[in-house]
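Structures given as structure tokens follow.
Each reported figure results from applying straightforward, stated rules to the coordinates on display, with no laboratory input. None of these values were measured; they are calculated from a predicted model. Cβ atoms are built from the backbone, for glycine too; each structure is taken alone.
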Structure P
Amino acid sequence: MSEEIVKTVRVDPADFDKRLDLYLVEKFPKMSRTQIQSLIKEGHVLIDGKLRKAHFLVKPGQGVEVCIPVPKKIELLPEDIPLEVLYEDEDILVINKQPGLVVHPAPGHREHTLVNAILHHCQQLATTDDPLRPGIVHRLDKDTSGCLIVAKREEGLRKVGVQFEKRKVMKQYLALVWGKMRSLKGELELAIGRHPVDRKKMAVIPTGKSAHTTFEVVEKFNEATLVKVFLKTGRTHQIRVHMAHLGHPVLGDEGYGKRGKELSEKIGISRQMLHAAQIGITHPVKNEWMLFTAPMPEDMKKAVERLKDSSVV
């Protein structure tokens, strides 16, 4: 018999007459609607002990029990993958993550990740709630490059994690976006949540979580703009969603950058042009402010040079 994680929730009055599948998607945002519907169909969801269908309308006070099958254990193995170390001491490790590298293993991507590389680089990593994410304080998308902090000890993990939670971390990105921006700087405070139709994507929606982004133009080109972006919050896909909502999607972004697809292909961009250029934290043990910088990656440099060449654009 396979292992299961059992989670129970009770329906609030505010959720009166919501479809069961949509209700559970809101309660378990890390799961897609398709995953939720599969659990319901396979009999892993009970309402007051009874099986119900996805379209069942929930009522206040009902108890919902969800049994989530535990995926097969993934063994973490060290791999000799090159790492660019920006800083390292006994407590933390700061990496300039290369684009195309997934941060941690997951079902469907069990190896060749940053975690595998770090395990080869150092013997000690802080234990986290997720055994597949040892030392991982925060993450970057697979195709986003730049600064990423890893905790070697539990104290560092906890203290740096608190700084992220309390928004005490300085996060500055470089983004190459489609279109020539009119303003030299801007600020967006637009809530972000799961896309109402495509559950793999995020979107600006009134019911989402607060998301705060500011930006400054570095350089304008005929058809694109290089911007510095500062994150005040850390929502999933925040920069990509906010820039797309502004009408200036990140070039090379397959999820949100449809408007910039033609230009991306023309200048040979093969991934989203987003780079975590700087990150600043208070050292968890030394209690000193530290700022780490990752230089612009070569593919982004080449894209900028091609945009400067008027014969290309």
Structure Q
Amino acid sequence: MSARSILTGIGSYLPRRIVTNDELSRTVDTSDEWIKERTGIKQRHFAAPHETATFMGAEAARAALADAGATPSDVDGIIVATSTPDQAFPATAVRIQAALGVTKGFGFDVAAACAGFVYALSIADSMIKCGQAKGVLVIGSEVYSRILNWADRGTCVLFGDGAGAIFLRAGKGTGNDQGVLSTHIHAQGSLGDILYVDGAVGQPDKPGHLVMQGREVFRHAVVRLAEAVQEALDANDLTSAAIDWLVPHQANRRIIDAMGRKLGIPAERVVVTVENHANTSAASVPLALCEAWKDGRIKRGDLVLLDALGGGLVWGSALVRM
């Protein structure tokens, strides 16, 4: 019987400050009606100065460990998906390791934009399966409010801040038993210029703002996300009827709805949080997963499909039996 990554705990953290569309419209040339019609977003959370990727990620990780009945001594590794780290180095993961009081194992960050959490989950699952770790925290933590161009109303209204985390433990399983059944990750670098941040430490003359060609991203997102979901289903010899819950990246309600229709998954089996969180990039999937877990929609034994797409373009999916 081979090793299986079991999802034993889920946690999240959202900044205290909530910013509604109406509040944004006081400083941005937009309106509540314009934003809701095009995206489904009603509000988002914005981080205070102390609410960094490290701070929020550590809070979400603590909640995930508590949910799992685990302690820092159970953690062999921490993988953080973020595009908005506190520093170029050390990694956000090692800052979180110190904050949690974890004294062993590894820690590193994954930069895969909005697909970062699925990428990080795939890496953690592989490390557990090969015996390199027995307990891994997988975290998505983002402060996109600090890289937005407030003169670009087409992008600045779309994003929010927050963090989500899961704790994976090594277990045993075969077939459709509990745990991560499969993960699938992809990239197409030739599409990198339709969604990116125009600057980094290596380019100090750039403003470091998010830039997006919205229509192109929408077009590719619907197709690639649907492909990633179908890939996971095919890999496990399943149809969409077997999925209890689809937890997609929360970028745009229209993308989520279009993908659901394309796959034939009823809206009542799709977790949607974009109206309250906006797009929190790598934190989006774990935040949505945590909300549905805490409110009782997702239960032990449910078959859950996660998927996400982000700048790169990068995308992927994961099939998990809770």
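Computed quantities for the displayed model
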quantity: Computed 19.1 for mean count of other Cβ atoms within 10 Å over residues 115-122 - originating structure among P, Q; calculated: P
quantity: Which of P, Q leads on distance in nm of label points 7 Å out along Cα→Cβ at positions 19 and 203, largest value; calculated: Q
quantity: Label whose coordinates, when semi-axes √(5λ) of the Cα gyration tensor in Å, for residues 211-266 alone is calculated, return 22, 12, 8 (choices P, Q); calculated: Q
quantity: Read-out helix-only ellipticity at 222 nm (-39500 (n - 2.57) for each DSSP H run of 4 or more, over all residues; to 500), computed value -9500, structure in P, Q; calculated: Q
quantity: Winner on mean count of other Cβ atoms within 10 Å over residues 147-154 once structures P, Q are ranked, highest first; calculated: P
quantity: For 149 (volume of the Cα convex hull per residue in Å³, calculated) the corresponding structure among P, Q; calculated: P
quantity: Top of P, Q by distance in nm of label points 7 Å out along Cα→Cβ at positions 163 and 275, largest first; calculated: Q
quantity: Label whose coordinates, when mean count of other Cβ atoms within 10 Å over residues 139-146 is calculated, return 29.0 (choices P, Q); calculated: Q
quantity: Which entry (P, Q) yields the derived value 26 for relative contact order in percent (Cα under 8 Å, 6 or more apart); calculated: Q
